[in-house]
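Novice: Structures are listed in the sections that come next.
Each reported figure results from applying straightforward, stated rules to the coordinates on display, with no laboratory input. Given the structure is predicted, the values throughout are model-derived calculations rather than measurements. Cβ atoms are built from the backbone, for glycine too; each structure is taken alone.
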Structure I
Amino acid sequence: MYFVAKKILHRLLSFIYQVEIHGLEHYHQAGERVLIVANHTSFLDPLLLGVFLPDKITFAINTQIAERWWLKPFLFLSHVFPMDPTHPLSLKALIAHLKTNTKTVIFPEGRITVTGSMMKIYDGTGMVADKSEAAVLPVRIQGAEYTHFSKLRNIVRLRWFPKITIQVLPATKINLPNAMSGKMRRKSSGHILADIMTDMMFASSHYQQTLFASLLEARTIHGGGHLIAEDLERKPLSYNDLITRAIVIATALQDSSKAGDYVGVLLPNSSKTLVVILGLHLHGKVPAMLNYSIGAAGMLSACHTAQIKTVLTSRRFIELGKLTAEAQALSEQVKLIYLEDIAATVSLTDKLTAALKCKTVDYWYQHQQHSPQTPAVVLFTSGSEGTPKGVVLSHSNILANINQIKARITFNPQDVVLNFLPMFHSFGFTAGTILPLMNGMKTFFYPSPLHYSVIPEIAYEIGATIMFGTNTFLAAYAKKAHAYDFYNMRYVVAGAEKLQQSTREIWADKFGIRILEGYGATETAPVTSVNTPIDFKAGTVGRFMPEMLHKLEPIEGIEEGGRLHVAGPNIMQGYLLAANPGVIVPPASLYGAGWYDTGDIVDVDDEGFISIKGRSKRFAKIGGEMVSLAVVEQLAAKAWPGVHHAAVSLADEKKGEQVVLLTTQEKATAKQLSAAAEGVAAINLPRKIFTVPAIPVLATGKTNYPQVTELAEKLVRGD
């Protein structure tokens with residue numbers, strides 16, 4: 001009877017939900033004593049696992065749930081172990097049960113997700129795995145959250161028969177030192193299990209595809225009519241609108257370049273820019289995002305480095321951005337194609353044809369035509385330090401980073417992202433643009449982060465729930481904003497520069513918002529680590545993304561931490577360099593090929609939280625001792641909160657180097673700084689302090705240290 005019922009249900013569920021199960025070899029390799037941990041997406045989950053996993057497995061189910069009438073008819077498919085997760089005796093009984101060599105399923109979240117993502121993981125499940133010495137077998141259920149058996153009504157688009165996939169991953173064990181005991185051991189085992197679950201969510205995600213293929217997948221999940229993008233023109237675009245317009249522009253640009261070419265994009269944050277990027281991707285062309293803030297010489301250098309022959313731009317943008325001289329200079333070296341000219345050539349027939357192609361794109365788009373490992377975008381970095389380098393990110397690099405973030409932070413299609421960071425910056429491109437696009441979140445594009453009074457008003461008007469920014473911008477918005485402007489904000493994520501304590505405090509006090517600080521680089525697509533609502537430690541930049549490896553290179557004079565090297569699926573394809581234009585130079589460090597040397601000095605604590613000590617270039621060696629310029633700036637921020645500071649190192653005849661501090665604080669003195677730096681060694685105090693009207697910054701809000709150094713040298717000389 002049991003086998004007949006299981007076979008019937010297997011066929012029925014396979015037919016209704018097209019259920020696929022992958023990785024059963026891992027199930028068979030796990031051994032006899034196995035704790036199967038699965039994410040909890042819907043009321044269907046126990047039935048799915050009972051039917052599609054081999055053997056008559058045991059389910060550890062909450063006592064109250066086990067009594068539900070609708071569940072009882074299916075309980076004969078498995079052994080049921082009723083338990084009260086809040087009662088220690090239940091956990092002890094489960095440990096004893098596992099020690100009899102059984103395969104037991106437990107849902108470590110303890111409840112069906114109400115967010116669409118992983119919820120908190122209970123330490124008790126980790127303790128069970130630890131004490132029983134069972135193999136932990138992670139199982140990912142995907143698709144059931146879109147059925148009417150989930151708890152996501154009004155959060156995601158529910159459907160009657162979505163495709164369901166069950167992915168079984170390799171088993172692992174929770175290995176802790178024998179000396180660890182008590183609450184510490186329980187907490188550590190829970191922490192390890194939480195990492196196993198988040199690693200599972202990432203490892204089973206679909207990031208080995210192109211961005212356009214991922215866009216089509218997102219449309220299938222959220223619906224073609226789901227609104228996904230808007231800008232100052234106030235014309236919201238749906239997935240179908242974006243795809244249709246991308247097809248139009250891809251067709252119009254088909255003969256202007258060939259697949260694999262780098263095509264310059266000189267456009268502001270807007271829905272049109274997103275359409276251009278998608279249109280280029282459709283035919284395998286690579287958008288190279290030009291940073292218009294670095295001037296004509298910098299952009300021409302970038303075009304030379306990436307061998308860019310064509311640049312897409314807009315006359316209206318050139319006029320409003322006062323970039324006429326830059327456009328003229330570019331036109332002498334490359335071909336400028338204006339969006340207005342493209343629009344003039346598009347006929348009604350072209351639009352109707354594109355609309356028809358949009359409806360049928362799932363049938364004619366060749367998903368395997370372009371490899372996920374091919375370049376998806378070129379972003380230019382280090383322009384302020386000399387010749388711009390092109391950072392080449394592949395489709396899989398970007399999608400891996402998005403799925404790494406998603407494994408740690410909960411997003412849903414009801415979220416509204418306010419993106420004011422330029423798309424030529426990796427934070428604005430990946431986090432602000434592509435992440436929401438692939439997850440059904442509506443993005444409102446604003447063209448400049450410098451409008452400090454306007455942006456809080458925009459956030460208020462559109463009911464923004466997510467915002468990405470730098471410390472400089474967030475501090476400025478906090479000063480200008482009304483206390484209610486960010487009333488709907490769920491996440492504010494800071495990156496690109498150190499988040500100052502004063503910024504953290506004003507957001508907490510004025511808006512009741514805890515800023516999540518992260519860390520990364522263009523070369524890591526860009527997120528390397530981030531604090532989350534579940535894993536948070538103030539003063540750190542969070543924990544590494546799933547499947548990222550790291551090594552700390554010892555540095556002379558640095559006792560805690562070292563120079564950070566990282567590897568992982570989000571590490572760039574490589575650099576484009578001016579010395580060898582158009583040729584990708586893959587990343588490598590002293591730890592081997594594929595490793596990226598961040599150049600940052602960091603410390604990683606026992607829980608995996610990262611503290612940034614400073615750039616290796618931003619340490620001064622004074623009298624044989626290493627002094628962090630970042631620490632000097634933090635001391636200045638403590639003495640004079642709410643203003644801008646920058647510390648640089650200049651040559652010194654006596655001690656080799658000297659630290660010079662520039663600040664916008666009026667009448668700043670060494671005595672004031674020394675009073676605030678109580679208990680700090682004198683060597684960490686700047687030799688000279690100068691008050692300046694403004695600290696030079698880049699378009700992304702980062703301090704422009706080369707310009708600060710030039711200014712400091714002039715002030716020291718008395719120019």
Structure II
Amino acid sequence: MKITVYGVVQGVGFRPTVFRVAKAMGLKGYVLNNGSNVEIHLDRDAEEFLEHLRRALPALARIDRADIEDADEELGEFSIAQSTDGKRVSLIPTDTAICHQCVDDFRSKGNRRHLFPFTNCTECGARFTVIADVPFDRARTSMSDFPTCPSCHAEYSSPEDRRFHAQTLSCPACGPVYTLYDNEGTPVLGEPFPEFAKRIEDGAVGLLKGWGGMHIVCTFANASRLRKVYRRGDKPYAVMIRDLATARKYAAMDEQELELLTSPQRPIVLLRKRPERLDDLEDVSPGLGNIGVMLPYSAAHLLLFEHLRADGVIMTSANPPGEPMVTENEKAFDLGLDVYLLHNRRIIHRCDDSVVKVNSGLANFTRRSRGFVPVPVKANHKRSVIGVGAQWDVTGSVTRNGEMFLTQYVGESQQHPTLQYLDDAIHHLARLLGVNEVEAIGLDKHPRYSTRIVARRLAKEFGCPMVETQHYHAHAAALKIDRGIAGPLVCLTWDGTGYGDDGTSWGGESMVADFSGYERFGTLQGIPLLGGDRAVTDPRRVVTAVQLMTDQEPTMVSGDEADLYAKMLPKSVRASSMGRVLDAVSCTLGICCKRTYEGEPAIKLERWLEAGRPEIRFDLRFDREGKTEVAQTVPMLSQLMELGADSDSAKADAAASFVRTLVCGVTERACDRANAEGLGQVGLTGGVSFSGPITRWVKETVERRGLEFVGHRNVSNGDGGISTGQNAIAGAGLG
């Protein structure tokens with residue numbers, strides 16, 4: 001009998017498990033990884049064998065399908081055969097946190113891997129970031145530079161050992177090594193980890209090279225210095241805490257957050273700060289009620305905490321502003337830090353930490369990367385299509401055989417190195433998937449998005465058409481793919497700004513969307529963006545525009561500047577953006593009037609929405625422009641400006657009252673449309689949907705109307721999911 005198994009079957013200990021189950025059952029035959037799936041050849045009892053195999057599967061393995069057919073061949077004692085190349089439809093393994101057994105090896109003084117920073121086995125460690133090609137064998141990874149010693153080879157060859165056929169195994173005798181360097185790139189004598197830890201606790205800002213990238217590391221107390229040196233404004237930093245018990249001292253977590261925090265993927269989880277720790281963490285995430293927390297996920301992290309006295313450290317991606325994370329040792333020294341802890345294993349493909357936030361019971365990815373890439377989602381078509389994303393939080397997507405694979409997080413695409421990274425990430429993923437022919441390239445309609453450069457390059461390379469997609473249609477399509485919705489969906493698409501079909505800037509849209517098209521039935525009143533994109537980084541301009549529209553005296557500017565803005569008003573592009581409205585609320589209440597990172601004013605508003613009592617009455621009116629209902633936000637903002645909320649409690653109440661009135665009012669109209677169309681669901685997507693209070697208010701309104709609320713689970717709510725929607729729309733257009 002021949003069994004062909006499809007699913008997650010490479011780099012996760014699948015073949016060794018097959019071997020052990022077959023041997024235990026006394027079966028003859030062999031198991032073979034052919035690059036596209038795993039073949040199991042048996043002399044008998046195929047169905048019974050599969051039952052035993054499913055019960056014995058390693059934690060990270062998954063069987064999606066198993067086909068059994070007759071085979072006529074002579075079989076001997078069961079063995080693992082040499083891998084071959086195939087059609088490459090097997091799923092690519094993800095990087096996974098060090099497992100409990102390897103932690104025991106690492107901490108056991110008698111073990112030869114005691115305190116070895118590259119300890120791993122078949123069920124854990126680096127995968128995607130070290131793979132050059134598939135099938136997943138050592139020769140196709142960066143571990144090919146490190147031939148195994150006799151002891152490691154014996155483990156690799158022994159079916160009874162859990163490192164049997166572990167492609168990235170090593171030990172102190174044959175594996176990579178860490179070296180500590182000073183700020184001039186000179187090696188520092190002595191043990192690298194103890195000295196690195198000492199310097200960090202003495203106030204140094206250092207760099208630690210990991211599996212798929214590098215982290216900048218410093219103490220919580222050193223956050224302000226890091227912020228100045230690194231030019232990050234008020235952007236929050238993620239922290240790594242030594243263990244779960246310690247993490248609980250700093251942040252509150254529910255069961256779902258706990259499960260994510262301790263999962264094999266080990267993402268950064270956005271958790272609520274404990275009140276008694278607000279002062280300790282204020283410089284780490286200024287003005288926010290939450291903190292991004294991750295637990296150690298590699299033996300190197302465990303080794304660092306063996307020598308640190310601190311509960312945790314800031315650990316943020318080591319990338320120059322606007323550029324990709326550094327992966328090469330030589331280029332790391334250009335960052336100008338105090339100390340560098342580097343190893344000599346190549347990083348074949350960088351992969352940032354994933355970031356996730358639990359909203360109303362849904363796991364929302366602000367960044368879907370390490371540990372979750374390249375796990376596919378089901379596509380709406382079976383064509384070969386590429387999506388290149390928008391402008392910020394960019395990812396790419398590749399479809400193959402009805403599955404859609406996203407690249408890791410790429411980032412902001414304005415600069416050439418990041419565009420090259422996007423191009424490389426798409427090509428690497430396509431190569432691993434065996435996608436050699438592409439039928440369409442999906443891209444955003446915005447004429448100035450730099451990702452169009454990558455789209456044009458790919459279209460020329462593959463000789464295929466480019467398919468322009470409207471930004472919010474792509475958001476809605478991404479949500480439909482995420483939740484497996486084939487038919488039309490009433491969707492609220494709320495974020496900062498996106499290129500509208502009418503030439504204005506959108507961002508507060510209500511639509512009925514299918515993959516083939518959409519109807520925009522609701523929007524927000526357009527507010528002039530004084531100075532264009534400068535109004536995005538300076539919310540005072542949005543506030544001033546509202547004041548000028550309502551004949552109020554500008555309070556944020558005066559003199560010649562006020563006169564200039566008055567002249568700019570009628571000529572400025574208008575934005576129907578929920579993000580800009582939230583910016584205006586934040587600035588009006590004195591919460592945040594300068595944006596130093598994407599979405600900052602609205603993000604800082606969230607803790608005030610959480611604390612406020614929505615008891616103040618705001619008048620929300622809807623006007624009709626053709627077939628589109630327009631929520632009149634300018635009179636509401638004018639009313640907010642007249643409130644004169646001075647105390648913290650008054651600000652919180654005003655913020656919660658304003659935002660809840662607007663959110664629930666627009667959601668009610670969406671529910672009306674869903675009922676009129678005979679549709680039972682209302683969806684929410686876009687960057688604004690990362691807000692806990694806003695998501696909760698939408699969900700409550702939808703469910704009170706007897707409809708199903710649809711939010712994101714696996715694909716990012718924000719622009720990190722745009723390439724998914726682009727791919728789905730372009731694929732649908734191919735028929």
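Novice: For structures I, II, calculate mean count of other Cβ atoms within 10 Å over residues 285-292 and state which one comes out highest.
Specialist: Values: I: 25.0; II: 21.6.
With respect to mean count of other Cβ atoms within 10 Å over residues 285-292, the highest-scoring structure among I, II is I.
Novice: Now for a separate question. As an exercise: distance in nm of label points 7 Å out along Cα→Cβ at positions 5 and 349, calculated from one structure in I, II, equals 6.4. Which structure is it? Can you show the working numbers first?
Specialist: Details: I: 6.4; II: 2.3.
Checking each candidate, the match is I.
Novice: Given structures I, II, which gives the highest value for mean count of other Cβ atoms within 10 Å over residues 317-324? All intermediate terms of the calculation are to be shown ahead of the outcome.
Specialist: Numbers: I: 15.0; II: 17.9.
That would be structure II.
Novice: Same structure, new question: For the read-out distance in nm of label points 7 Å out along Cα→Cβ at positions 229 and 469, a value of 4.1 was computed from one structure; give its label from I, II. Numbers along the way, then the final one.
Specialist: Details: I: 2.4; II: 4.1.
Comparing all candidates, it corresponds to II.
Novice: Once FRET efficiency 1/(1 + (r/R0)^6) of positions 237 and 605 (r between Cβ atoms, R0 = 41 Å, to 0.05) is calculated for all of I, II, which comes out largest?
Specialist: Values: I: 0.40; II: 1.00.
Checked I, II; max of FRET efficiency 1/(1 + (r/R0)^6) of positions 237 and 605 (r between Cβ atoms, R0 = 41 Å, to 0.05) sits with II.
Novice: One of I, II was used to calculate distance in nm of label points 7 Å out along Cα→Cβ at positions 181 and 613, giving 3.6; which?
Specialist: Details: I: 3.6; II: 5.9.
Of the structures listed, the value fits I.
Novice: Computing distance in nm of label points 7 Å out along Cα→Cβ at positions 445 and 461 for each of I, II, which one ends up highest?
Specialist: Details: I: 1.7; II: 2.8.
With respect to distance in nm of label points 7 Å out along Cα→Cβ at positions 445 and 461, the highest-scoring structure among I, II is II.
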